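All of the numbers you see were taken from the coordinates with simple rules; none came from a lab. What you are looking at is a predicted structure, and each value in this text was computed from that prediction instead of being measured. Cβ atoms are built from the backbone, for glycine too; each structure is taken alone.
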Structure 1
Amino acid sequence: MSLSRQLRSWAIIATLALTGASAMAQDTLSRIASSGELRLGHREKSLPFSYKDPATGKVQGYTVDICLHIFDEIKKELKRPDLRVNYLLVDGKNRVTDVKNNVVDLECGGTANTAARQKEISFSHHIFVASSAFLVRKSSGIKTLDDLQGKRIAVQGKTTNENLLRANERTYNRKFNYVLVESTLDAVNALAKGDADAAFADDAGIWIPLTRLGKAMDEYQFLEKRLSVEPYSIGLRKDDPKFKELVDRVTRRMIQNGEMTALYKKWFSSEQGTLPISVFMKEALRRPSDIGVEQIAF
């Protein structure tokens, strides 16, 4: 064999080896079986989707419950009842990259399934559909977005909601003053303390912090104008069809047998009432989909 052909053969072998190594690295079920654990990415204060209870230290929430259903399916698939969950904290800045870089196996927060994010990771079926909303004090006199001109708006930084505000500024020649916070809970607290004139976040994310204000929640209202409708999904790594099929199997079953609706009622209810299931959420429960949306301000 000539030197050139030999070098070409080595190159092909090396390429195949790298391809095989990459496939193994992306095989989530094999990694879980080998390590004995599912790495579940959760948020610190993303109520009611994913948070750590400050009193008990327990990680819980609507999305976490769905991910634990997936965990049960993994144990059955691998015939490994001894598998454990390793809860790993992720935040708004690293949640997608932590999935992409193999830090966590599932991102179980309140994350919008967008076309841009689908270039980096895969997503489950939509588990929730939120609309981006402004919360203000009824006594503030703020009725429209034009009334928010120059006002302080508390919003979680590095999120689709911050991007929506900035897009709205550009489109309609508005100017907002940003109070960047770490969570939706912090945004509501900033409004309640007078550190902001409005809180901007997904309506469902605002709901639980708002109900925790008790009777004082009657002092607040959502503006009628919404800037987007965004489906939430659970994040997982791309190019892992076997794991993706398992995740979709679980979420589809939960949607079809009513478990998803039951979890909604569990996590979006309080003594002050239940957040109504929107027409967008009803559609997600009728037709399971994992399509990523284009982010458009309207």
Structure 2
Amino acid sequence: MKGGLVLAKISVSLSKLKLRNPTMLASGIIGISGKLLLRAAKEGAGAVVTKSIGPEPRNGYINPCLTEVFKNSYLNAMGLPNPGVKFFAEELKIAKGGKIPVIASVFGASPLEFAYVASEMEKAGADAVELNVSCPHSEIAIIGQSCELVSETVKEVKKTLKVPIFVKLNPNVTDIVEIALEAEKAGADAITAINTLRAMAIDINTYKPVLSNRIGGLSGEALRPIAVRCVYEIYEHVKIPIIAVGGILNWSHAIEHILAGATAVQIGTGLVNGFQIFQEVSKGIEKYLEEKGHRSIQEIVGIAHREGEK
């Protein structure tokens, strides 16, 4: 298979999932189509995450909903557009042809809605679900800002699912660690860190906010130092795996997250340079391990913490 990069040194485990390499397609980029998810698999991704799917079809916000604020850094306020869980179940089945784990990103207005969508995605063949409790420009953001709501949501989903549950955290909080701990305590199998950072841009010629929703989420290279910090802090307190996301444009960016404590990395903005990024990052990680004398990727997960103590 094209891009079927399987190297023992860089294979990883996320709960029950086995990934041939630590790269994952991040939610919200191209995951609205089963064929595009399948392409990411064929181009070398270790796993793919779907667009966030809700209980009913949703149009999202009107344009403009995306703007580049500086190189490789973007603001977006999409408004969670999606075709609804009933329609998307068929797309997910197409994505399963890639023979790699398919993670369904799901959202709802309440814990019961999260559980319903997650259950439907599991029935359609999802290998895991990622709970999007953290989109910064929609009503669900409030869930990810509350320990109680995160805990209640995870517990409700856990009642109905057998597949692993990942929780995508909101960086727009006072203490992201306490949210991560609550998710773990409630039964989450992994933490995804982080979602985009609440931000905005104003056009100085029109005097108006650039995005139709005014406020959006900052992604890309500008987000990476914040994401690395969050991964680093969460790793010091939780025992479940961490999936890093935020500004990963090449293999060295991925390594930085792994050293901070990530087991796997999700790539979103990096796709502006093409699907080949999955193979480039995987091969770069393998070469790095060889040059540093490590036998496996597991040896460097969180190593920045141990080195920092010396």
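One of 1, 2 was used to compute helix-only ellipticity at 222 nm (-39500 (n - 2.57) for each DSSP H run of 4 or more, over all residues; to 500), and the result was -10000. Which label is that?
2
Using relative contact order in percent (Cα under 8 Å, 6 or more apart) for the comparison, can you identify which of 1, 2 gives the largest number?
1
Computing mean count of other Cβ atoms within 10 Å over residues 30-37 gives 19.2 for which of 1, 2?
This figure was derived from 2.
A value of 0.65 was computed for FRET efficiency 1/(1 + (r/R0)^6) of positions 62 and 230 (r between Cβ atoms, R0 = 35 Å, to 0.05); which of 1, 2 is the source structure?
Values: 1: 1.00; 2: 0.65.
Value 0.65 for FRET efficiency 1/(1 + (r/R0)^6) of positions 62 and 230 (r between Cβ atoms, R0 = 35 Å, to 0.05) corresponds to 2 out of 1, 2.
Quick one: Cα extents along the principal axes in Å came out at 52, 48, 39 when computed from one of 1, 2, so which one is it?
Derived from 2, not from the others.
Using the calculated result 14.9, 44 for Rg and Dmax of the Cα atoms in Å, for residues 54-165 alone, pick out the matching structure from 1, 2.
The value was obtained from structure 2.
For Cα Rg over 2.2 N^0.38 Å, for residues 150-213 alone, which of 1, 2 scores largest?
Across 1, 2, Cα Rg over 2.2 N^0.38 Å, for residues 150-213 alone peaks for 2.
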